[in-house]
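Below: a set of structures, written as structure tokens.
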Structure 1
């Protein structure tokens, strides 16, 4: 992997865009290294390359394959060790502010304005002169069933993450997506027991996705909900597939699905406005989406493979900005929801 890491260092020094990533369950990592300094953006989703889109869908950074060097190598984890870490000290001001926002959201839901709202917050963590490559190597080893990436573009800055959530995959006109909701800490040897609040949240997401796909697809199919592990936590997951009516409908499908209720809420547009007015910070590319557009770069086959940008950090100088969120329904408990965000923060804290 030495060549790949040297290439990352070279790109960071030159300021040229790049995306390095490994798909869930894969033992190789692919790098798309733009060999020109320009900033490119997605136009109509017919392009071939790597997309990195923000939560609001106003900025869709793009690395075109035609202007990039592409490298795929096997992951070597022989020398990587991961230390056990303790839960962080609670910031009382952050806790009070987030719990107040949860309480406001619950009250708004009970008034009938929303079925669900997905709140988030940001923490900052000093990382000193930690090597970006060291952090990314730990991500690769720690979360083999997540989409593990490192991305840089002049518009977005430098981001890294290990997201468990697929936005969509399209191959041979067959679309695959998932509904993911509910969160618990993973406990070795124990079966997760889900409360009605979490089952309800999962059903909201599933119903929304299936309804949204009707315009663009046929033969929509879904699995029964099941428990899915992502690092130190578990979720409820439903797999959904369908046949795409028209090869030109990818843009419409993406715009319909993003942002999903799993990162925004229901009704979606009203929930999005509520978040922009009440969260008190800019999500930027957190809860946006990223991935391969129209080509699988490890195989060369035509395929779109996009993920929701969760469990992620933005690195600015010697500080990591960590983004974490949770779904709120009428039965949510403010303190439990805050502690859920603390649990989720451990995914990235473990590698920093």
Structure 2
């Protein structure tokens, strides 16, 4: 049984670390919505009408209540010894402020692209053919798509604003299913592959938990991998590589676990299937796949309207197909057994094993 004083100290430390982050990013969201409303009011009738849905949409009270459930689970995992008290490493105050500046400076351009439905500005003569066509888009209507240094520096602020400061806590929910297969084993003899690692926020949480476990992160963006390298420079036993999920740069049956965080909703349906086949190929028998991504239709019925509206406000061309995708069937076709799905606020954790 945990020492009450130690437990109290852990809870205080957790709150001190998480509450200011939530307040910071919720504040960003409030400012963003007010700026958007002001733009719509100035534009008047010329502005694109706001999207509507007949499905249920949670109000802010419900959203914050479900966020609290996520943070309680995050704290419970810490208290259970699944992973240590998280250090989010958002950077120095000047760095955090600069990311906020980049975030707010891009909002007018995002608005103009949304109004004009412009999302192929990153498809140029210089980029064409160097990355898959599905990747060469201004996802979320943001400047640079996933290709530029400024985009990489904005990304974590954008995601945390979208998640009201809960994105890192959501990512950490992938650590519990990994703990189930890693506990009691020699870290140095295991291997983890993180596909679509982006700026490395999940790999940071992973390394805080298993610092000596060799890990490889891959992504299609050189700019995002450069940001990840800066963020993860204090860790050893970690490599980063430009590669795509359709052709993983590792040998057959070489990995004990494969993770993918917030990636599958941005893949076309055919590519999702190819990527899952690659997961199965590189996993050892008994290995585990952990996918964290958006809720799907029916996972939390009161959220179905919000899921329906999301791709109308953000450029997410493959999100609607994702909402009804049958990942159990995809996994079964690759020889992967579905273990469970667990909701985590607006996301869910999907777990599969190679038998």
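Only the coordinates and a few stated rules stand behind these numbers; no lab work does. If you're wondering where the values come from, they're calculated on a predicted model, not measured in any experiment. Cβ atoms are built from the backbone, for glycine too; each structure is taken alone.
State the single structure among 1, 2 that was used to calculate distance in nm of label points 7 Å out along Cα→Cβ at positions 244 and 316, giving 2.3. Value 2.3 for distance in nm of label points 7 Å out along Cα→Cβ at positions 244 and 316 corresponds to 2 out of 1, 2. Structures 1, 2 were shown, and FRET efficiency 1/(1 + (r/R0)^6) of positions 212 and 324 (r between Cβ atoms, R0 = 41 Å, to 0.05) at 0.95 was computed from 1.
If FRET efficiency 1/(1 + (r/R0)^6) of positions 28 and 100 (r between Cβ atoms, R0 = 41 Å, to 0.05) comes out at 0.35 when worked out from the coordinates, which of 1, 2 was used? Numbers along the way, then the final one.
Numbers: 1: 0.35; 2: 1.00.
Of the options listed, only 1 reproduces it.
Out of 1, 2, which has the highest value for Kirkwood radius over Cα pairs in Å? The partial results should precede the final answer.
On the way: 1: 20.6; 2: 21.2.
Of structures 1, 2, the maximum of Kirkwood radius over Cα pairs in Å occurs in 2.
Which structure, out of 1, 2, was helix-only ellipticity at 222 nm (-39500 (n - 2.57) for each DSSP H run of 4 or more, over all residues; to 500) derived from, given a value of -15000? The structure behind it is 2.
For which of 1, 2 does distance in nm of label points 7 Å out along Cα→Cβ at positions 116 and 148, calculated from the coordinates, equal 1.4?
On the way: 1: 2.9; 2: 1.4.
The read-out was computed on structure 2.
Once relative contact order in percent (Cα under 8 Å, 6 or more apart) is evaluated on every structure in 1, 2, the highest one turns out to be 1. Given a value of 1.7 for distance in nm of label points 7 Å out along Cα→Cβ at positions 180 and 236, point me to the structure among 1, 2 it was derived from. For distance in nm of label points 7 Å out along Cα→Cβ at positions 180 and 236, the value 1.7 is produced by structure 1.
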